[in-house]
1. Looking at structures 1, 2, which one was P(r) over Cα pairs in 10 Å bins from 0, in percent, for residues 114-185 alone calculated from, given that it came out as 19, 43, 31, 7?
2. Of the structures 1, 2, report the one carrying the highest value of relative contact order in percent (Cα under 8 Å, 6 or more apart).
3. Just checking, which of 1, 2 has the largest value of distance in nm of label points 7 Å out along Cα→Cβ at positions 98 and 306?
4. Please compute mean count of other Cβ atoms within 10 Å over residues 234-241 for structures 1, 2 and give me the label with the greatest value.
5. Quick check: 3.0 is what I get for distance in nm of label points 7 Å out along Cα→Cβ at positions 138 and 210, calculated from one of 1, 2. Which structure matches?
6. When percent of Cα pairs over 38 Å apart is computed for each of 1, 2, which one produces 40?
7. Assuming 16.0 is mean count of other Cβ atoms within 10 Å over residues 50-57 as calculated from a single structure, say which of 1, 2 it is.
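The numbers here are math on the coordinates, done by the rules we state, and not lab data. A quick note: this is a predicted structure, and the numbers were derived from the prediction, not measured. Cβ atoms are built from the backbone, for glycine too; each structure is taken alone.
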Structure 1
Amino acid sequence: MEFDWALHHTDYVGAPLFVAITKGVYFISGNLPVAFSMIGGVGLFLLIYFTLNVLQVPLVSLEGGLTALLIFFSQAIWLTSNRYLPDVLAVSGLMACFYYLVPDHYQIKQVYKGCFVAGLILGIKLTYLPFLIVPLLYAFISNKKFLSCIAYFLLGVVLWLIPVIIATGWTEFLSLSVDHIKNYILSGLTNFKVSQVFNFLENLWADGLGGFWIDKSPFTLIISIGILFCTFFGIIILLSFDYPRAKNYVISGTFGVYIIWAILFPNQYHGSVDVLPLVPFFLITISYGIIYFIVNYNYLSAKLMVLVFLITNISFTIYLVVQHMNPTALAQAKMYVDEIEGDKNDSLNLVSVQSINFYLEAQKVKGKFYSVELDKEKIGGIKMGKVITIGTGPYLLKRNPKKVTAFHHNPEVNRNWADIWVYEY
């Protein structure tokens, strides 16, 4: 895995620190999947640890144990921690910043830690910056040592930014950064569609919380009912807590800013990761809702309902984790293409969307790649060699394929490219 600031269509453009950490663990373990799994495991541990610190409850308490259980068996967190993505580690860092920066204890040394960690987190997942804006602003303006807070934050940023600038070159770094920001912001503002709101809600409900959706198992109906009831009761009990007014403002502002950002600028390929920073807070609400339900409705039937909800949720997560061990449709298609032999390396013409081409090139698939988005004229003129199109449809509409092969994986594990077709010409 290589980091390249120019690869704006990948999840690693804003994750140089994550790439560096992964390479360090890979150097020790000698196995890249193991390195990602280890980092995902550490991220999960830290997420639970800082979530319980935010709640100020021990693991052995009812609130702490139940919250830890829900986080540990969260479908979204489990699956993301086992993918080649920085999100779970980044979300654990966000929770650490929330603990250090959101007013409750508010000791200046804790605030310094939060500012420094916030700077580091941007090197793990740059697009989570909006989640940190309100807590950081509060830290900067609410105490007399705001210059020190800014200094600690900048120190965290500089530790990963300077190596990136050195590796990229100042001129190219500046040019690429301006292009990324301009394209990212302009694209989000000018291409906004109302459907993005519904996509966000779908990602939060179906992927983030594991609720029922059209293409999901009927068993998720049980999970959905449990989520709705427990969230309702959880909101009741959380609203009864006497939080400092500043803390309420910071929490509300953080959620508001991040939700607007996630709707306007969604992730092109992994929309479910946009909602991941919100998932732990929903799980906290659900946890307190369960406690409220079984305490105030101390009947056997109430306890059985909670038990059924928890067992179903845990069982379904385990099922998805097992399914996740099978190759995705795209990975199956890649292995199939590997078996296809052209007369020469350059006689195999591969046609697909940019993101699939990037994946195939990264996996050392040999051939000449054509992008559906950028090479439409060239694709129509291909006459020499074997042509293979990979994706959700035939890209060479004027020619009839000699062979079509379909690949599939469980869309509940990953809804991206759950069905892939390989057309051979």
Structure 2
Amino acid sequence: MPRLRLPGALLALLLTGSGCAASRAARPVSEEDREGYEARLRKAQALQRGAHLDASREELESLAREVGERLEKHPRDVGLHAVLARTALALRQPDRARVETERVLALAPEQAEAHYLQAFFLGGTGQPTAALAEARSATRLAPHQGRYWQLLGTLHLQLDQPAEARAALTRALELEPRDAQGFFLLGLLEIDEGRPDEALTALERARELEPDFVLAHTHAGQLLQQRGESAAALASFQKAATLEPRNWRTRESLVQVHQALGDTARRDAEREALLKLRQEGLVAQDYFIRERFREGEHTVVVVEDFELKGDWARRYEFQVYAPGSKEPVRVISLGSYAFTNAFAHERDPSLPRLFHLDAYAADTTHETYGLFQGEPSYDDTRARVLAILRGELEPTSSTKPGAG
């Protein structure tokens, strides 16, 4: 298995720096010390999951300083180098983490921690198969270390190996039954396996163990939303938004759930908050999912574009999915097209912007259901779309395939 390597001279320098001249009177590193460092690292990682980023960074930087000072007196302590490597990873300092990992590999290449750290780096650089071999070695050498099994399970998830992932994550939770991250990963596996009830059970356990676990709240909220439990979903998304108020995905979910609850005032307030995040450059795409709902046997997903751009600009797309279909069988859109506006404004420059309500079927049938002066509200547009889907509104014009 290829390992990380540094030039011999540099590696020697790293291992024989100022710390090698440490006094013999330096206090030994006790098991209690190691457990204390481990507990502090886990606490800081939990703060990250709870979006308490400043507090997490402060704790991680303090831990890095303290461990670094101990290493000046104990430069060959593998455990301290390993803690410092993982702390650097949590601080998103890959170069420093790599240096400390090299020290672990040089001092104890066959220790479980060396394989664990190597697996971390390989997995993070798009080499999951190689990482998997290292993680397996770690679990073989230290079978009672829960985080090794958790990493192994995560890599199996990455490689789409659900049975192996389940076995590894289950073992991790047997060893560390109060690990919120482990339950969260198990929840993701259950989602991938199409087991939403089991997924929600795992995510609820993660939230119980770690009440500030943002991703556990958002994923639980999505499952509750899919089950039609909008009030419970709202509570989950509100908790996530309180912890991480500038997360646009959470604001998007709040728009949806307030719509489902019929609270249009709060829906609109959350949409405004989402638009503000967009203006601040915190939304990395041009659209968001405004709503999801059922109409008869169909699922309707509503996409809203933040801006009207291009010759064929659209504000909303109501994408209609049949049961089990991955592509919409029909799309109903509210658009504003350059050629229509140019033609109308040539005749009357005072006209407001014109909008079309059009429907497109999979067989390329095109139907027009209205032309509007000025942009209709979302609620008015939605009402017309429901009338179309229910056969209550006839098109004003249509073009069918093969019509000549």
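1. Label of the originating structure: 1.
2. 1
3. Values: 1: 2.2; 2: 3.3.
Once distance in nm of label points 7 Å out along Cα→Cβ at positions 98 and 306 is tallied for 1, 2, the winner is 2.
4. Ranking 1, 2 on mean count of other Cβ atoms within 10 Å over residues 234-241, first place is 2.
5. Numbers: 1: 3.0; 2: 1.5.
Derived from the structure labelled 1.
6. 2
7. 2
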